[in-house]
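So, here's a batch of structures to check.
What follows is calculated from the coordinates using simple rules that are stated; it is not laboratory data. It should be emphasised that the depicted structure is a prediction, and the values quoted were computed from it without experimental measurement. Cβ atoms are built from the backbone, for glycine too; each structure is taken alone.
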Structure P
């Protein structure tokens with residue numbers, strides 16, 4: 001655990017004067033397209049706390065978007081990364097390889113769902129992992145088409161923007177996009193017109209019908225899906241939907257790709273979210289929580305599929321950087337040692353009842369949903385399901401001012417999402433929930 005005191009402390013307004021000064025420097029030096037959710041400039045962070053340059057300590061319910069699940073300065077991550085840093089920082093695995101890359105691949109092959117033979121390739125970012133999963137699937141199947149889902153988010157490269165559903169801010173003005181990408185319905189229970197009890201069956205039927213009629217299953221290389229849609233609003237597809245789509249893929253020689261970039265590495269109370277319904281993907285993409293904050297991503301999957309790409313067809317200058325690999329080994333060791341799957345489940349057990357009690361008090365909370373430490377509330381105009389993005393922004397702003405880092409998301413911008421570090425203390429967790437309650441009372 002970090003030596004940073006695990007307590008909230010506000011000594012200035014948020015953001016404080018030093019953060020405001022840095023914001024002015026950012027405006028002059030950094031491209032405007034790089035937005036900031038909460039302009040407090042961080043000096044140090046660890047456990048469940050972020051400390052800014054003004055000395056404020058904020059409770060962290062964001063984890064750098066599900067990245068620092070083991071904390072921002074987990075001792076095992078810091079130690080292994082520092083040791084590697086002192087040995088060498090880079091050789092390029094494609095030129096002169098090193099053991100750390102191989103060891104991370106071995107760990108991922110063992111940890112990901114399924115007992116079949118697996119192989120792994122390492123990359124820099126989640127978007128790069130998804131893009132390479134598509135490359136691998138196309139190489140294996142010799143087919144062009146890729147199927148994705150409403151509310152999905154897969155990255156900011158040209159191909160992954162095409163795979164992503166939401167236009168603003170991810171796609172606006174950046175087209176044209178990569179071709180041969182097709183979007184089908186997701187079983188979004190809360191918004192399914194005939195009710196959540198019909199969502200899985202009807203959404204799967206509609207998706208399969210669209211694939212067979214509009215594309216032809218024989219032309220589809222990959223079906224790519226997040227087991228819980230992240231940026232789209234922490235939407236957990238209605239039970240039965242994922243297994244049905246995975247079975248359809250198997251029946252038609254389509255590579256089924258689970259995008260576990262936000263859900264992976266204990267976040268949902270399991271190592272990987274697709275385990276909840278026993279879904280075994282052909283390929284799984286990971287990033288975010290993999291390396292305790294260092295940039296690393298991976299594609300792991302069936303050995304025969306992973307081996308389909310020709311030698312030299314996969315790679316990249318920095319992919320599987322040795323320092324990031326060392327950090328990943330430290331993060332995985334930490335997850336196992338601290339049993340962070342169980343910690344994630346406990347976080348959900350604390351958060352969900354309190355948020356549901358809040359829902360009973362405030363009809364603007366349309367739904368509380370999520371698993372483990374990946375929890376969200378969807379805000380609507382009372383008595384309707386009309387999204388209320390303005391209220392969502394106001395609640396988030398009130399939380400920020402009171403020393404709690406929270407994030408928003410959702411296709412309609414009306415979802416508050418909570419991603420606390422899995423190592424957060426329960427006292428901080430409850431204090432953060434107190435702040436959320438106060439924010440709702442205030443707005």
Structure Q
């Protein structure tokens with residue numbers, strides 16, 4: 001097993017000292033409801049006080065097993081020592097100058113690191129932003145400036161963000177789009193390869209199906225970019241069948257269309273490769289990163305071919321906080337942690353452990369339609385017994401049962417019927433097994449339809 005540098009200030013074990021939520025969390029939830037907009041929801045009614053490694057400690061002293069990583073953000077673990085030290089050093093130096101006014105080395109160093117690490121050995125450039133959605137929008141801007149075209153193609157079940165353009169690019173209406181239109185124009189949707197629901201369609205054939213839709217409904221001559229998550233996140237951790245991404249990328253290359261990989265959730269060792277595109281050797285023209293990039297600080301990036309990235313005019317890219325010096329310091333430390341601690345290999349160890357346990361669960365419970373995923377990005381799709389009909393109520397019930405026992409589990413999927421697991425790569429095998437034990441018990445507690 002990989003040796004990990006985890007803070008020892010928080011004991012790495014699940015511990016419940018109150019029912020969940022505890023009294024202090026209930027008090028804070030009352031304050032939240034009185035002070036925070038109702039549209040800002042929460043998955044669990046507990047408030048965090050501290051976190052490290054694979055544990056989140058709430059304000060009542062309960063130790064929760066973290067199988068969510070703040071939605072794939074704290075990949076190197078919460079309070080990772082290198083990240084903490086780097087941010088402390090930077091905050092004592094300066095907190096902000098705005099890179100567009102008086103630049104600083106940290107921004108340049110992060111750009112150099114991303115140019116080195118992302119797929120392909122061509123000359124690259126990078127621009128830094130704050131959130132995944134902001135980076136996706138800027139990738140579209142850059143692609144349009146380069147191609148001189150307007151149309152953008154995205155895919156069924158896609159999630160790209162909550163801003164106006166990225167809402168148009170996102171597939172799921174509730175809660176992301178409902179009531180918030182009208183949306184940005186010139187965004188078109190193509191069918192994805194979804195092996196569990198494609199009736200055995202191979203990746204190459206699924207790509208031809210998607211390309212046929214694109215050519216007929218959009219036209220290559222009108223298309224600036226194809227934007228795709230190599231493994232979908234919110235859409236259900238859907239991994240296209242082998243061959244889908246390479247065939248799509250080749251079509252884009254043949255037609256002068258910018259191929260954009262949205263690796264906001266899949267990047268930085270999460271999938272058992274540094275980037276999910278690496279598994280099939282796909283080299284995107286532009287790659288969008290965020291989430292795991294900076295150990296919990298807000299940072300995102302667009303990295304890509306120099307001739308494409310440089311297409312935007314001077315002053316056309318940027319933002320007041322983009323590439324904040326604290327976030328840049330954290331990013332360099334997070335990248336150092338990934339490389340020094342072998343976290344790509346650690347993600348594969350987590351994959352083996354989780355798939356073994358979850359496939360055993362699938363073998364005894366017919367409500368588990370599919371177990372899928374790579375690295376520390378694993379999902380269980382739940383269906384009504386004997387069918388492929390999505391069962392969102394079961395996913396909600398299992399997640400709620402796990403939450404009550406102190407395990408942070410997230411749901412996702414267009415139908416809300418997928419349990420998703422995104423443990424930090426710093427989690428121990430023992431803690432991960434304990435979380436999976438709780439999950440087993442949660443399934444047993446919801447026995448309707450089980451064998």
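If you rank structures P, Q by FRET efficiency 1/(1 + (r/R0)^6) of positions 43 and 123 (r between Cβ atoms, R0 = 30 Å, to 0.05), which sits at the top with the largest value?
Structure P gives the largest value of FRET efficiency 1/(1 + (r/R0)^6) of positions 43 and 123 (r between Cβ atoms, R0 = 30 Å, to 0.05) among P, Q.
One of P, Q was used to compute mean count of other Cβ atoms within 10 Å over residues 331-338, and the result was 20.0. Which label is that?
Answer for the origin of the read-out: P.
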